[in-house]
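Pasting the structures here.
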Structure 1
Amino acid sequence: MIALGMMSGTSLDGIDCALVDLQQCGERLKIELLDARTFAFDGTTRELLDDVVRRERGGLAAVARLHRALGRAHADAAERFLEGRLVDFAAMHGQTIFHDGTAALTLQIGDPFALRDRIAASVCFDFRSADCALGGSGAPLVPYVDMLLVADADEKRVAFNCGGIANVTLLPPRAWLDENRIVAFDTGPGNMLLDAWIAEASGGRADFDRNGDTAARGSVDVPLLTEMLADPYFALPAPKSTGRERFGEAFVHRFRSALRELTIEDGLATLLALTVESIARALERYGFEDARILCSGGGAKNSRLLQALRERLSRARVEPSDVVGVPAESKEAVAFAVLGFETLRERSANLPSVTGARRRGVLGAVAPHGLSKLLAKIAKEDAR
């Protein structure tokens, strides 16, 4: 089954595309990544994202325009990526414009019908709403895929994804035998605060700290780090999820005066330490400080962040998820292709132990194109 997975995350930097061959192998799932690329947003879409998501202005009309623009952006990215290659279906996460996991309230937008009509294939979308309807936080959803692809028979593993927000999936040996043993949650900020501060402190000359080089030249302001770590979110038990509403511009505003008293290097070093310390404390809380930590997302390219995590968790083994066959840069796009596959097979793909939902449930909606033929093909392959 050839699927196109598409992901646009909290960093708001573009659309990740992954072309994946999916095959069911007993209770596990075999994936082969055929191709992967990231496409930056065009200027108009980026401006709309800034207005609606970062600046929280523009009203309902702006949200509607962004919904349309994101649909077209996904269609354009898919067309450029596929270059005429056919897919059985596509799955798009959409762009989160609001998330409050405690209130079971979340919203992802982006017109799936624009994508459907451009690639002439069914599109799965809106994966979080079903979990929220069951009282869950709607996030994180990728832990189900981590269970299928990352869990090991013998060793404890942590699937660590560092996008704008950092999240972990804690996988004991043979986690698939009892999914209630799986713990997963957002630990707090990933790259979001680092990106926001370097953009502000550099006057817009930079929008991210490549390899963490600037942070590596700085020193951590321990009193400021301690004050940041006092945020109540870090003390909450799982299940929990968070987003830009807590660790975005509002968080920067709270500590702007203190950050401005530091050099740009020291400010970034302190924010990077916040990401690392919040992750480390979360793993220690659940006894996974000595696990194999498999890193994905944009943060997997930040060599200083990974080194700081190795130094903080000296008993852990920290490495990119590629070493176990899960592509670090496109993992979440692959994950939503898998979730779309489960939607089409009407298989539940949330984990109540992770999201807090009352029960398992089938996720996602479908914008159909030749759906009966697609479902017949899936049923035939599942019967093998």
Structure 2
Amino acid sequence: MKPIYLDNAATTPMDPEVIQAMTPYMETHFGNPSSSHSFGRKTKTAIEQARRRIAELLNCSPAEICFTSGGTEADNLAICSAVKDLGCTRIITTSIEHSAVIKTADTMEALGLAKVIHVNLLENGHVDLAHLSALLSNGEGKALVSLMHGNNEIANLLPLEEVITLCKANNALFHSDTVQTIGHYKFDMQEFPIDFITCAAHKLHGPKGIGFLYVNKDLKIKPLIIGGGQERQLRGGTENIYGIVGLSKALEIASRDLEKHQSHVSELKQHMAHRCFSEIHGTEFNGDSISKDSLYTVLNLTLPPCENAGMMLFLLDLEGIACSGGSACSSGAAKGSHVLEGINAIKEGRTSLRFSFSRFTKKKEIDRAVDKLKELCALAELT
């Protein structure tokens, strides 16, 4: 049978329209964008057209879009720049951010450039906004608040408006890792004046190896990668032309059909959650995974206790079903999820799985996955 892919929070399949848009820039339009001849001008024009299209979709200035190699580089550039160029001596974040944020913040602290402060989490993994307010108002030194918009494991969504208001009231900069939400929600940078947001094309059916950092035009930062002065002096190196074209096309498609995709994927998630809860007794959901206000592409669940808990991911893979693990197996042989650990959701003898969906996911695939999950849980109980 055809394999079932339910790990779209890790990466998504490329949209055929994206591949079609990219192909000419791999086959014919190969000029270096920094070259002054017609070959270079052709590709330079394509880059700037892509930048303008992305800016139009985000309602911002093209000058505020800096193309990067993906979300990790964009997060690094935002955090390092806030500390080194913009005078932030405190980084307020959480223990359940993406490692690109956690490790970059920790590096700034290890270098003696900033202090990392973790804001408290509520029981279900949401940010304690009252504690965030206290940290912002009581601390000394300029702060960078770095909080992801949509958690890639437990599907919690950050209330952007409230965090923006707190940051503005306390003269703090706000960086949000929006890798899981760009292309899945509408972003209007005039309505949500965030200082930095990040994007990775491969999370929205675009190519790998390309993304961008949105930098508010009022902020003046320096490059991490020094070279020929590309990207308005913000990132040296010859541009990934076909990646940039693919990113622009992917975001255009996502924005064009946004409501349709949201409805389709939300229904799939709700269907799977209902079936798992009602048919695999003892199933629990982590974080805000099943709330209507959660990230609609991600469902994180903990299966009932069974002997083969630590093998479940492997057994599903053998059946052609791809998802990801959310916690350590009972033997402790695998490293557990720092997100589930951060919200005290790791349980002895049980395993957590993350299923994540896209507009290409079909209901029959969800049903087959749940049927197989039921079968494996029943077999494990008998062994």
Structure 3
Amino acid sequence: MSKKLIGEQTVVFSNSPIILGCGSVVGEKEGNGPYGQCFDEICMDPMIGGSTWEEGESNLISKACSHAIANSGIKKDELNFSVGGDLLGQIIATTFGVSKLNAPFLGLYGACSTMGESLAVAGMLVEGGYADLTLAVTSSHFAGAEKQFRFPLGYGAQRPMAATWTVTGSGAVILASSDYVNKSKNRTVSQNQSRNENQSGNNEASQSQNGGRKVMIKGFTAGKIVDYGVMDSMNMGAAMAPAAADTLFAHFRDTGKTPQDYDLIVTGDLGKVGSDILKDFMKTKGYDLSGNHFDCGVEMFDKEQDTHSGGSGCGCSATILCGHLIKELKKGSLKKILFMPTGALLSPVSFHEGKSIPGIAHAVIIESEE
């Protein structure tokens, strides 16, 4: 049994990967929400410069990756791996979006939990010594998701109040090994000893690494597939909440932690309906989430934006993480969060064949220190 696996489902890193930088890009509606000022870029064009919704989503990913690389102060040819996925068939948004990085790519699918899965896999590559720099990325696009999973936009179907609004956005994170960070610092110190510090030079990486507190991935709890027989594709919160509860139970069981050990327990896109269900589930096991639960779907939009139960999609949790939460960790206003995006594991084929909607959730431990 690996010493890094504690309990049944939780991996704890002994040499924690460092979040070197991140990038976040959203659409106009998301930019008009309460966290609009946090994102690196707001795209007013719903096509994101593409000729199709799908091409536009690929452009979202390309932009988010470019921002993450720039904010990390690295060069794209330094990346050892890129890891990620999206909601579209055969994760085409990601494959086209990361192709220009020219880095080895590992494609993942966890529905809207994909950012958690991507961080876990990218983190294991770094912590295991297989890479110095990895990129984790995911995305979603409102129109692309509606086209694939529900109705053509022109149909004008009325959405029930339990429905969520798929976020148009992409988030990308650069993870680095401690060896890479230390070598970069030493290289910059050496350079500064031999030239004026006011020269522009190649010290961007050091500047970004030393900006604020160090933010690290400390481990993760991998989720199991949980199926409560929900059949309503317009109520994703009900489908995903049992999986979120199952993963959270497992995390507390494996680690001995409680909700109070975290500044925030962050779920991905349960929305208002799913968040209430999760809290009720946790109460049955004696855990009270009322004081520090944060759902990205609930928080993404203002009430006046009429998104019913809130936001959803892979890009929902990814952009809130990259645009807001990591920055708060760097500042020290947050010191420890459990980032747990949730996913509904359906496809157009499975849904139309009358299958239920299983859920999954992966919980990633993210901490900051001086």
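Since every read-out is calculated from the coordinates, none of them should be taken as a lab result. Everything quoted here is computed from the prediction, not taken from an experiment.
A few notes on this one:
- Source structure of the calculated read-out (percent of Cα pairs over 22 Å apart, for residues 177-272 alone, 32) within 1, 2, 3: 1.
- Here Rg and Dmax of the Cα atoms in Å, for residues 25-128 alone was derived from just one of the structures 1, 2, 3, and that gives 15.5, 49; the source is 1.
- Identity of the structure behind 20.0, 64 (criterion: Rg and Dmax of the Cα atoms in Å, calculated), options 1, 2, 3: 1
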